[in-house]
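**Q** The next part holds the structures, each set out as structure tokens.
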Structure 1
Amino acid sequence: MPGPLDGVLVLDLGQFLAGPYGPMILSDLGAEVIKVEPTRGDSMRYGSPFIGCQRGKLDIALDLKQPEAQAIVQRMAKNADVLHHNMTKGTATRLGVDYDQVTAHNPEIVYCNTYAYGFEGPMSISGGIDPLYQAVLGLEYEAGGVSHGNPPMYLRFGMTDTANAFASVLGVLTALFHRKKTGKGQDVWTSLLNGGALFSSDVALLADGSPAPMRPSLDKELTGISACYRLYQTQEGWIQVAITQQEEWKRFCNLLNLPDLAVDARAKDYETRTANRAAIEPAIEVAFMTRTAIVWAALLDKAAVSAEMCIDTRGGETVLHDADNERLGLIATYEHPMLGQMTQFGNLMDFSETPTGDFGPPPLLGQHTKQILSRFGYTTEEINDFIARGIAYQAEEGVAYPWSL
């Protein structure tokens, strides 16, 4: 069955991750996404992150430095619902695909640009990548527990990239809803800076600049923020507990054979357990070392205590080949023409009437160039001429170019 965005046509002119990831989510939701890619390939096509944000798209390779290629995009945009990219300020203008030039052909289009720092201000012309915004927003400072004398910690997960992409999806969907009511398209933008700000939402200061009371703060060992909200080492592996209710805390203490701690005044509620963690954690740490993480996980689950094992994914193997994840539709498997069978995360949202999940593989460079050009009214002679002159590129069927991954 078609997904909820069936009938929506998206042009994806983005590169790297923060640009293409949003259109991939739109594709997952049923939109038809055409990736407009440079003839030399996406700047991240040579790395594995490329695969993670391109599935389900058609691919046309164009040299947008040439006027004929710009005209092709303008013709496609005339029939599109959304144009999405992450070019630095001024680049889209030089390539003939900025908001004014596109809306001259299609005033109803939703045009989305995912910037680095944003649309306005002295940094608006700058580009950037994920770690810069982890740094400038204090995320690396907080993650490292710097207040305890630790160095800042770079979080390998591209969190500001991903948050920026999802913010762009929300912006595009909201603009499409507005267009349905008014018939008017509009310019939408978000940024890596905006995306990172989402992860700073629990950091607050009072008017005098001092930290707000009970502000979550990591310990020096970076295990967590409270005696009942942290990682504990076991005989083998680690276990994460997340206990907020007093009755659950009592069950937890009794399971660990620490009945006195269950009624200790220093642990009467979440706030006191946070304030007195240095006094009450040593006994818990000793208790957890009596069994392995897998045994503790089973016991804690039986006792209705919120806890999970800290899993070594082994490069994704334990998650992507988990039977429960497969049953829930969280895993997607499909065939790639060069890489063979591929496995990736699956459904992020479920719908009762418009189910999603029929994902296609990431496209080869220029895999659908001829097909797309023909769809938008170009003749065979014109298409062959574009390819011969380097205005467009079409992947040759059966030829495995390393740079076509």
Structure 2
Amino acid sequence: MDAFPGFRTVPRTGVIYVTHEATQLGFSYANAQWANLGQGSPETGAIPGAPPRVTEVTISEASRQYGPVGGNRLLCQAVADFYNANYRRGKRSQYTAENVSIASGGRLALTRLASALGDINMGHFIPDYTAYEELLSIFKAFTAIPILLEASGGYKISPDDLKEEILGRGLSALLVSNPCNPTGQLVQDDELAAWCRLARDCQCSMIFDEFYSHYIYTAPADIGKPRMVSAAEFVEDVERDPIVIVDGLTKNWRYPGWRISWTLGPRPVIEAIASAGSFLDGGANHPFQDAALGLLNPNSARAETLAIQRHFREKRRRLLAGLKELGIGVDAPPAGAFYVWANLATLPPPINDGMNFFREALKERVIIVPGVFFDVNPGNRRATARYQNHCRISFGPEMEKLERGLEGLARVVGKHRSRPRRKPAQPFKK
């Protein structure tokens, strides 16, 4: 559809696009015949070993009013306490409520940050989260600079190479999803410490999107304690280090519908994004901020994280095994998050193309996300898209839906292995 006078055409993000297309064919979350392996959210019901799910929220008289734009102070302090307890024990510098801002979900938290950036070069990686594309396009104060991560390197970059990118491209800020969506690759331990040193030494603000930081699969399965990863562990001075962390209840606590997120960083950054929030959104949902307090209890959060890692590790194993049976490659198995970055190149044409594979999967009531959506290309400055032969497949849904999805993908592959070759489709344009 052409843009209405005065308006531009605004593209949908990958997940929204594929869900919209599936809805036209009868998909709904209540329709048990569909398997949504494109979803960007985890299953939200009870899982073995996890604390009971919150089923009721009490709305107090006070929370019927607008909340503070920067967030409920009690929740801000609870977030600070959570990071201090998990990552900063024994460290002189500790986070306080003044180092925290609350927003309505991760995209809005990142939008507040983007609107507060100055006239700088802002680095981002490829492939990465689809919503980054429009986020990096809409604000004109900064210039988005892509850094390509190669499959041959496991979609990772060494600290030395990252330093060359920062200095060579004159980056004043860098946006990092860790673990990465869609590849599931993880920066942790000494490597993450080196990245944080680079932020200090190069005076490059690193914005860590840590929404999947409790979905970690690098520790032994029977370790008996959760493995959580955060740049907060390697911050020397919470007021001076140019390190900003964004997280929330969406993934790590499995409450996507609550739309509660937080930003953690030096007070000048927190003050700037609160000012941005005053004109962008006016503040997060007030009653749900009160309800979130109990979820940030460190013992409860660790129990939830351990349950997540045990439960999702098994779904990860099943999806990787299922894709191998179908002859679908995986360039680098995920160390975190709940996605597999699948390489379709060895499948027969035309389903070796991510968009064609997606279309054929819809016929079997299965949703996936074509890889081209993760070729973050702000402003469409590049004419050629990458990752036509890739797709992102989620193991966020329940195991039953994952099995149903694998059965549907097996039917797609089976039908096309027995067909004569057809001409490839035209390249998809976002």
Structure 3
Amino acid sequence: MAHFDENAKPFSHKWLNERLAVDTLKRVLSTEYWIPKNINFLWAMGMVLAATFGMLLISGIFLLMYYQPNTQLAFDSVNYTIMSEVGYGWLWRHIHGVGASVVFLIIYIHMFTGIYYGSYKRGRELIWLSGMLLFVAFSAEAFSGYMLPWGQMSYWAGMVITNLFSGGSLHATGLVEWIRGDYVPSQAFLNRFFMLHVLLIPLAIIGLIVFHFGTLRIPHVNNQDGEEFDFDAEAEKWKAGQKKESKVIPFNPVFLSKDVFVMGVYFILFFFLVFYNFEFAMDPVNFDPANPLKTPTHIYPEWYFLWSYEILRPFSTNIGLIAFAFAQVIFFALPFLDRSPNVAPASRRGPFKYWFWILLVDMLILTFMGKLPPVKPWGTIGYVAAVIFIILWIALPFITKSEKKL
């Protein structure tokens, strides 16, 4: 039973500690949360991702002050009011636009780091699954945000993507119209995606980030050698002053200082893009106001969706939708498709290392082909890459089941 000090000053450290167990929380989540020594800078991508999400939240709040969620006013509020009339409005828009693109680069690096080092295996399945849920939430947030400027590509990308819910039929049961709130993207559509983008999805992302960090606490962070050791015994060595012999370091302040260094380098590059190369994050077609009567020559999503879009495009409607759905859910199944007993880098796992690099190169090819028009030879290359993607995942259980224990 907790003992309460009646003389403790309100809101003093002792007063708060008696009621919120501040010292216990600090110890469990910070100073005695042990991290393996043998990890590299790629393990900082999670903190970089959280920091970038923070930048998106802050810049989004400033943009929200002047954005008008109205089909007649949205385009001008973004491209004239914010960019020209609001002091430093251009800066907040550049931060938000660059952040929306760069955050997916960080996500993909984080994902493929986890795949390469097997950080989804042996008790770490929930870490992977919660991370994939975060990927879905960020994807939904990015798509809903892409609608808000109400430019040509916003409108027509919204039209095409919501048409996917018709299941390839023009006589669907009204699901597409229910999502849009109308037969075509209009005011109801913009209202819904505005609400999703500024409220519902950010709340889901915040909750999933907390859950994701929580799943890391019990099985502990993986390391670049896949080595399993007794964290409690190694932590005792550190506490006893045997820091060189110990294989772990405390999250705070040792590992956190390394995270901060990586974030410092990252933000130098981030703000270089914000000030000097922000154009890559803004589609030129989207600088034309939305026009329902004029279809763009080539409709495509942002770069981070191009690989899955290219899996959809080469096939007939129904097969394409099945392939697209397969691509969206298959990464969730990775911990269960990988039958290998080994938790080790891909470089030490025989055939799996070829599987990993083929998958990575294949997704890069799909991304490049998704931006190009579906004509020869690009259409043929995209078709082959899409087939290879599906075959790779079907083959994964057979490749890993035959893997010998290291």
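Values in this text are rule-based calculations from the coordinates and carry no lab data. Small disclaimer: the values here were computed from a predicted structure and weren't measured. Cβ atoms are built from the backbone, for glycine too; each structure is taken alone.
**Q** Computing distance in nm of label points 7 Å out along Cα→Cβ at positions 27 and 371 for each of 1, 2, 3, which one ends up highest?
**A** 3
**Q** Out of 1, 2, 3, choose the structure whose coordinates give FRET efficiency 1/(1 + (r/R0)^6) of positions 299 and 387 (r between Cβ atoms, R0 = 41 Å, to 0.05) equal to 0.95 when calculated.
**A** Details: 1: 0.05; 2: 0.50; 3: 0.95.
Only structure 3 yields this read-out.
**Q** Let me ask another. If mean count of other Cβ atoms within 10 Å over residues 83-90 is computed to be 15.4, which of 1, 2, 3 is the source?
**A** Numbers: 1: 21.9; 2: 15.4; 3: 12.4.
Working through the options, I get structure 2.
**Q** Also, I was wondering about something else. Out of 1, 2, 3, choose the structure whose coordinates give mean count of other Cβ atoms within 10 Å over residues 35-42 equal to 15.9 when calculated.
**A** Working: 1: 21.8; 2: 25.0; 3: 15.9.
Answer by label: 3.
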